[in-house]
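Listed below are the structures to be examined.
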Structure 1
Amino acid sequence: MEAVSKLNSIPMSVRKMRLVVDLIRGKKVSDAIGILDFSKQEAAIWLKKNLLTAVANWEVKAGGTEAADDYDLVVTEAFADAGAQIKRFRPAPHGRAHRIRKHSCHITLKVANQIALPEVSTNEEIEA
């Protein structure tokens, strides 16, 4: 089973975010959280928040009674896309203006379990 978590309009350039996203793609969730805890990049804070949300989404999707630690969750997909740019002007010499572009990005994480969930039968026999 797979769970998705998206975080939009993060005030950071995509290039900086992709450097950290590449570190956690394909790793186990516990390893990815360890990598993000010890990373000095600002992007790690945003990614850890999104990763914990994806794990919580997986737990809810699994029925709310299953703990994510028992099923070896893995970050199957992780990518960062460019968001909107905010354009500002800053005064420059000789009465000119220089454009300042403030970048943003969107990140998407998908986590999936490696150990199969137990089958729950919904068709119980009705005793008459």
Structure 2
Amino acid sequence: MSTGRPLNKNYDPECDALMLYYAEEYDYDYSLELTDNVIVDFDKNGIPCAFEFLNASKLFGFDKSSLMNIKKINITINVTSKLIELNTLIVVLVHNKAVSNSLQKSHVNNVNIPELNLAFV
């Protein structure tokens, strides 16, 4: 598994959308909607390069002001010939205390994404 790929983060409280994207330049190819509120963008090599979480406060169970104080995010994505699994751990400050929550989403690999296992921080 490749580990430690850095992500930039951008949270828009007005839209309640959290966007995480690969810190280095990439060639966007297509997007895959894992669920109604979770979208993964892939580059021309079939590697995930961005993650978008719509209705992020509801998905992660934090209020919008807490999502403005994200301290840590870890994402792992595991793709097999049959399934795409996304695991997200987020740590925010709530009343000056670090609080974490996780989110697991999966989707049938019906678009033939090559097998991979990556981690992002």
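Just so it is clear, none of the values below were taken in a lab; they were calculated from the coordinates. Because the structure is predicted, anything quoted here is derived from the model rather than measured. Cβ atoms are built from the backbone, for glycine too; each structure is taken alone.
Assuming 1.6 is distance in nm of label points 7 Å out along Cα→Cβ at positions 31 and 111 as calculated from a single structure, say which of 1, 2 it is. Could the numbers behind the result be given before it?
On the way: 1: 1.6; 2: 1.0.
Answer by label: 1.
To test your reading of the models, identify which of 1, 2 gives 10.7 for mean projected area of the Cα convex hull in nm² when calculated. Clearly, the read-out refers to 1. Of the structures labelled 1, 2, which one yields 38 when relative contact order in percent (Cα under 8 Å, 6 or more apart) is computed from its coordinates? Attributed to the structure labelled 1.
Kindly point out which one of 1, 2 the value 1.00 was derived from, the read-out being FRET efficiency 1/(1 + (r/R0)^6) of positions 63 and 95 (r between Cβ atoms, R0 = 41 Å, to 0.05). Display every interim value, and only then the final one.
Working: 1: 0.05; 2: 1.00.
Traced to structure 2.
One of 1, 2 was used to compute distance in nm of label points 7 Å out along Cα→Cβ at positions 15 and 71, and the answer was 2.8. Which one was it? Traced to structure 2. In this comparison of 1, 2, the computed figure 1.0 for distance in nm of label points 7 Å out along Cα→Cβ at positions 7 and 39 is attributed to 1.
Out of 1, 2, which structure matches -1500 when helix-only ellipticity at 222 nm (-39500 (n - 2.57) for each DSSP H run of 4 or more, over all residues; to 500) is calculated? For helix-only ellipticity at 222 nm (-39500 (n - 2.57) for each DSSP H run of 4 or more, over all residues; to 500), the value -1500 is produced by structure 2.
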